[in-house]
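Trainee: Take a look at these structures.
Each value in this text was obtained by applying a stated rule to the coordinates, not by laboratory testing. The shown structure was predicted, so the numbers you read here are calculated from the model rather than taken from an experiment. Cβ atoms are built from the backbone, for glycine too; each structure is taken alone.
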Structure 1
Amino acid sequence: MSIGEQIALLKRGTAEIVPEEELVMKLERSQKEGKPLKVKLGLDPTAPDIHLGIAVVLRKLRQFQNLGHEVIVIIGDFTAMIGDPSGKSETRRQLSPEEVRENARTYEEQYCKVLDASRTRVVFNSAWLNALSFADVIRVTSRATVARVLERDDFANRLKDGRPIGMHETLYPICQAYDSVHLHADIEMGGSDQKFNILMGRDLQREFGQEPQIALLMPILPGLDGVQKMSKSLGNYIGVSESPKTIFGKVMSLGDEAMPQYFEMTTDIPMDEVRAILKGIEEGAVHPMDAKKLLAREIVGLYHGPEAAREAQEEFERVFSQKQIPDDIPTLEISSGELEDGRIKAVKLITLAGFAKSNSDARRLIQQRAMQLDGEAVENWDASLPVKDGAVLKVGKLRYARLKRG
């Protein structure tokens, strides 16, 4: 590919490249010298599942791999014990070494769904950060200023509101920046919320006499609610390791307004085709439901293959278009201790099934007419319901459970 074609490919779906002209220069030099660029991504294993929001960045890394560059995935086992303060209004809980190791293990199993494992270099930043003496830490931190660290919006807001900032939190961006120094990174990938941390890497590389890295920032993918960023903790995520049927169903639950971002950021459909689809929706020539099925099929196909995508679509249409019950719904066994005269409160049933995080969440679902038992809507959150073997609980469009008395 020409440099212009490479830039066009790499710019697809990106939020910002800082600075773009230096990326062009690095790509030209790499092509001329036959030396691949070092493209870095840090993953703090603070949660065990990789979702589509993280996969957006991984897919861009895969493009660099396909262009012949070296991809380095840093598992931030050291920095995860600090916790990235980006976007946080309070100090994060520090993870134990055991939690970090377990989350890192599951991360490694999942990122290979996107990246070419044979061309991915995986490193743990504890390998060099643990080796720093206290004197080394002082020397590294002397290259940064307090004023620069406090430029972060999250720190500035917390200071203004009188909320505490831990000293260890101020070290996080410096640790991440030192990763770039240690690896001599040419490019660092990340979400747009990582801009401060990645630019800190540019600053520290200059201080150490290195050519500064490029910051290639991806937009934050909205979650299923269409508002907040996709996050496992918010429950609005699509995990790349979830079943094809689950992924398909979750994509179909997206609001129509989210489709442009999802088509551009989570699929490989050429952008001229994407624009034609979106124009067709706007003009009434393409039904939004058909476009969303294509989107869901493309996403499932990326992580589970085209045959699984076809089967997931067939199951979705069978269940939701024909109002049938899925074949493989889980069984919810209810012990006698949970029952009173063979009945159970509606709120308690939803929470036992794991379909609500709290009683108030369960009440909200019932008030929204999201609950059915054997096809009958449950509208009273205080209702006491009979528990019969084989009865089917349905909450929302996607969640089913078959009841069994224990």
Structure 2
Amino acid sequence: MKEISIVGGGPSGSMCGERLARAGYDVTIFEERPSWEKPCGGGLTRKAIEKYPFLMDNSLPKREVNTAEIISGHRSGRSQRVQFDLGRPIVIYSRKVLNTLLLERAASAGCRVVESRVASVDTHGDTPGERVRLTARGVEHKCDFVVLAGGARNQLLPDTTPLRPQDLEMTVGYFIPASEDVLKIKFLPQFEGYLWSFPRADHLSVGICGKMAEYSSQTLREHLERFVNEEGLSIHGAQFFAHVLPAPEADTIHHRRVAGKNWALAGDAAACTDPITGEGLYYALRSGDLLAEALIQAAPEAYSAQLWTEFSEDLEFAARIARVLFRGQFLGAAVTTRMVQFLRRSPTFRELVRDIFSGSQSYRTLKRRLWSQLGGTLAEIARSMFESPAAPHAEPYSAGPSN
């Protein structure tokens, strides 16, 4: 197995290709849009930066964000919000810049990059031992193994099925020519998804994501327009976007086949996305990396197990608790409202949320940590209610005005 074809030159495909090329494989990456602005936040957690330092150690335009604001909406129209220091900053790229960086690294490692859309993939062949056949622009290409990294709606699936509508989320938003220093996330009442405003190097990515099977694009856009107005932003000169991303259900994560004898899925195609936060970049990079390692070790069959051990099991658990976060109640109020209130008054709870943002807190151990800290968190909240806001030992936070 020496000739590898990769369909998709995004983070997972480029990372996989770079590693394979450096190991001596003959790699061809097919990407119909080598440099495009994917509609998403573009945030890289501390976990991603520590695993792949080159994402930080370069002179490309990016934004390092140290402050986050969580907003919990209410049916009355009034919102509660809190700002807090992230502790471990998030780095935010324009996806056009990031994708170009990764694809150029792959090319420098020796990958051939073909600017073309792959129309068909045949992994079965007519005779035993026949190689994989791909068709791009009417030309047939053959290889020993194919990596399918073409996104959530990829239809070139040999022995598995496309993601279902309930495994997908619709995103709509704007790239707004404005500057801010704060990353904002707003939760809506009884809504599985969230609104965001991510500062990038020279603009804001402002958008909303929601389950494709539950919300129409029109509903999402109405929420988005309201959020833009509430935050005092202008869409004059802004670029509108809409896109579909994976938001997999637990059974999909558990049962989805991601590899076969001569093929494998990576990134969004493999549903490697956090069902709660929507984070996909780290999982895309890591899945491409793990797949390359399995191929280099001549053990492609080990890829699925490695994916499961490294993060898929944790993402399955996240999918099981997502509904509780977005729609649940705790102590008589929405979980997201209590989250804002706890962030304001409890240093212990703020540290937990910082760990979630940085990617160092797993979902499987989250419940145990929450319950073990609950007594201390409630005690801190009770104490803070009797302290002067101006007390010199008070934890730094900012609670913005209600809308």
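Trainee: Assuming -10000 is helix-only ellipticity at 222 nm (-39500 (n - 2.57) for each DSSP H run of 4 or more, over all residues; to 500) as calculated from a single structure, say which of 1, 2 it is. Write down the numbers at each step before the final one.
Mentor: On the way: 1: -13500; 2: -10000.
Traced to structure 2.
Trainee: For the read-out volume of the Cα convex hull per residue in Å³, for residues 200-335 alone, a value of 159 was computed from one structure; give its label from 1, 2. Show your work: numbers first, answer last.
Mentor: Numbers: 1: 185; 2: 159.
That value comes from structure 2.
Trainee: Which structure, out of 1, 2, was P(r) over Cα pairs in 10 Å bins from 0, in percent calculated from, if the result is 4, 19, 26, 23, 16, 8, 3, 0?
Mentor: Values: 1: 4, 19, 26, 23, 16, 8, 3, 0; 2: 5, 22, 31, 24, 12, 5, 1, 0.
The correct label is 1.
Trainee: Further question on the same structure: For semi-axes √(5λ) of the Cα gyration tensor in Å, for residues 248-303 alone, the calculated result is 21, 13, 7, so let me know which of 1, 2 that is.
Mentor: Details: 1: 17, 13, 9; 2: 21, 13, 7.
Matching structure: 2.
Trainee: Of the structures labelled 1, 2, which one yields 23.2 when mean count of other Cβ atoms within 10 Å over residues 184-191 is computed from its coordinates? Show your work: numbers first, answer last.
Mentor: Details: 1: 23.2; 2: 19.8.
Clearly, the read-out refers to 1.
Trainee: Kindly point out which one of 1, 2 the value 14 was derived from, the read-out being relative contact order in percent (Cα under 8 Å, 6 or more apart). Intermediate results must be reported in sequence, preceding the final value.
Mentor: Values: 1: 14; 2: 21.
The read-out was computed on structure 1.
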